[in-house]
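Structures incoming, each one as C-alpha cells.
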Structure I
Amino acid sequence: MQYAEHAPDYEQSKDGMSILNTILTFVKRDDYYINFAQKSAYLFCSMSHRHAFSNGNKRLAATLLRYFLQDNNIKTVEFSERQWRNVTKELFPEYQWKIVEIDDAFYSLLYNLAFIAADGQLRPGVNFDDCKAIFTALFERIFEVPNTFENN
C-alpha cells in the first residue's frame with residue numbers, strides 16, 4: 001500500500017495462515033477481550049508483532065483492523081496526518097514517524113503503529129502487553145463505538 005510492491009501470497013504460507021487463524025479465533029473470545037478497543041488492539045498488535053508471513057505483516061495488520069472497523073460499522077475521529085503524528089509522539093516519544101506515500105491519514109497512523117507493535121526497539125521500556133494497553137486506550141479515544149455495541 002505504500003508503493004508498488006506485490007502483495008505476498010499469504011495462502012501459500014501454512015504457518016502464517018495458522019497464526020492468522022489463531023488470532024482471528026482468539027479475537028472472538030468475549031471472556032478475554034471484553035470490549036471493541038481491546039479486541040482491536042489484540043488483533044492489530046498480534047498481527048504486527050507475530051511476523052506470521054515473510055512479508056506484509058504490518059500492512060496486513062492495518063488492513064485487518066480497517067476491515068474489522070468497517071465490518072462493525074465503527075467510525076474513527078478525523079485527524080490530519082500531522083495530528084496523528086503528534087498523538088503518536090505523545091504515546092511513544094522516541095519513535096520517528098515514517099512517511100507513507102498514500103493520501104490517507106488514518107492509514108498513515110496504522111502503518112506507523114504497526115512498526116511500533118512489531119519492534120520492541122521502537123518503544124524502549126514498553127513491553128508488548130503494555131503496548132497493547134496503550135493501543136487499547138488510544139482506540140477507546142478514537143473509535144466512535146455506539147453505546148449499544150455488542151461484542152463481535
Structure II
Amino acid sequence: MFGAFQVGRLFFIFNTLHKGLKSGVHYLQRTQGTNFCDANDPAVTDAKNFIVYGNLQGTGAQLVTNLTVDMITVIPERSDPTTGIVSVCPCGGDGSCDIVNGGTPPDFVTVTLGVAGYPLNMSVPYLKWGIVPLHVSVRLPFLGA
C-alpha cells in the first residue's frame with residue numbers, strides 16, 4: 001500500500017513539474033525581445049519564477065517542494081533546414097540567437113530541469129528506494145520576435 005502511494009506521488013509530482021515547465025515555455029514562446037543568451041533577461045527570470053512559484057514575482061510557496069529557480073535551464077534551439085536536426089542555438093558567431101548583437105530568434109525554446117533533474121526522495125517503510133531524479137523537459141516552437 002505504501003509503495004502504491006509513493007508511485008502515485010511520483011506521477012503527481014512529475015505531472016506538476018511538466019505542467020509548470022510547459023507554462024513557462026508558453027510564457028517565453030510569446031514574449032517579444034527575449035535575449036536567450038542573457039541568463040538575467042527579465043523574460044527568462046519571469047518564466048523561471050512562474051515555473052517555481054506560479055507568479056512572475058517569485059514570491060510565495062514553491063509549487064513543488066525544494067524546486068528552485070537554479071534547477072531550471074532555458075535552452076534556445078534552432079532547426080537545420082537541410083537535415084531537420086534540432087540543436088542548441090549558439091550565442092555567438094554564425095546562426096547566433098543573441099538578438100542584442102545581430103542574431104535572430106531561435107526556432108524552439110526548451111525548458112528543462114537540467115542534467116540532475118528534480119531529486120525526489122522515495123521511501124517506504126522497510127524499503128528504501130532513495131533519490132529518484134525526475135528528468136522533465138518541454139520544447140515548443142518560439143513564436144516571439
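I have -1.42 for log10 I(q)/I(0) by the Debye sum over Cα atoms at q = 0.20 Å⁻¹, calculated from one of the structures I, II. Which structure is it? Provide the component values of the computation, followed by the final result.
Details: I: -1.42; II: -1.15.
Only one of I, II returns -1.42 for log10 I(q)/I(0) by the Debye sum over Cα atoms at q = 0.20 Å⁻¹, namely I.
Have a look at I, II and say which one yields 4.7 for distance in nm of label points 7 Å out along Cα→Cβ at positions 81 and 129, as calculated.
Working: I: 3.7; II: 4.7.
This value belongs to structure II.
Figure out for me which of the structures I, II the number 30 belongs to, where relative contact order in percent (Cα under 8 Å, 6 or more apart) was derived from the coordinates.
Values: I: 30; II: 27.
Label of the originating structure: I.
Comparing FRET efficiency 1/(1 + (r/R0)^6) of positions 89 and 121 (r between Cβ atoms, R0 = 25 Å, to 0.05) across structures I, II, which is largest? Provide the component values of the computation, followed by the final result.
Values: I: 0.90; II: 0.10.
Of structures I, II, the maximum of FRET efficiency 1/(1 + (r/R0)^6) of positions 89 and 121 (r between Cβ atoms, R0 = 25 Å, to 0.05) occurs in I.
Which of the displayed structures (I, II) returns the greatest value of mean count of other Cβ atoms within 10 Å over residues 73-80 on calculation?
On the way: I: 12.9; II: 17.6.
Across I, II, mean count of other Cβ atoms within 10 Å over residues 73-80 peaks for II.
Once FRET efficiency 1/(1 + (r/R0)^6) of positions 65 and 97 (r between Cβ atoms, R0 = 30 Å, to 0.05) is calculated for all of I, II, which comes out largest? Intermediate results must be reported in sequence, preceding the final value.
On the way: I: 0.95; II: 0.35.
Result for FRET efficiency 1/(1 + (r/R0)^6) of positions 65 and 97 (r between Cβ atoms, R0 = 30 Å, to 0.05) over I, II: largest is I.
So if we calculate mean count of other Cβ atoms within 10 Å over residues 17-24 for every structure here (I, II), which label has the highest result?
Details: I: 15.0; II: 19.0.
Sorting by mean count of other Cβ atoms within 10 Å over residues 17-24 in descending order puts II first.
For which of the structures I, II does the calculation of mean count of other Cβ atoms within 10 Å over residues 25-32 return 11.8?
On the way: I: 11.8; II: 18.2.
So the calculation was done on I.
Taking -9500 as the value of helix-only ellipticity at 222 nm (-39500 (n - 2.57) for each DSSP H run of 4 or more, over all residues; to 500) derived from one of the structures shown (I, II), identify that structure.
Numbers: I: -17500; II: -9500.
Checking each candidate, the match is II.
Read the figures in this text as sums done on the coordinates, not as results from a lab. On a predicted model such as this, the values are computed, not experimentally measured, just so you know. Cβ atoms are built from the backbone, for glycine too; each structure is taken alone.
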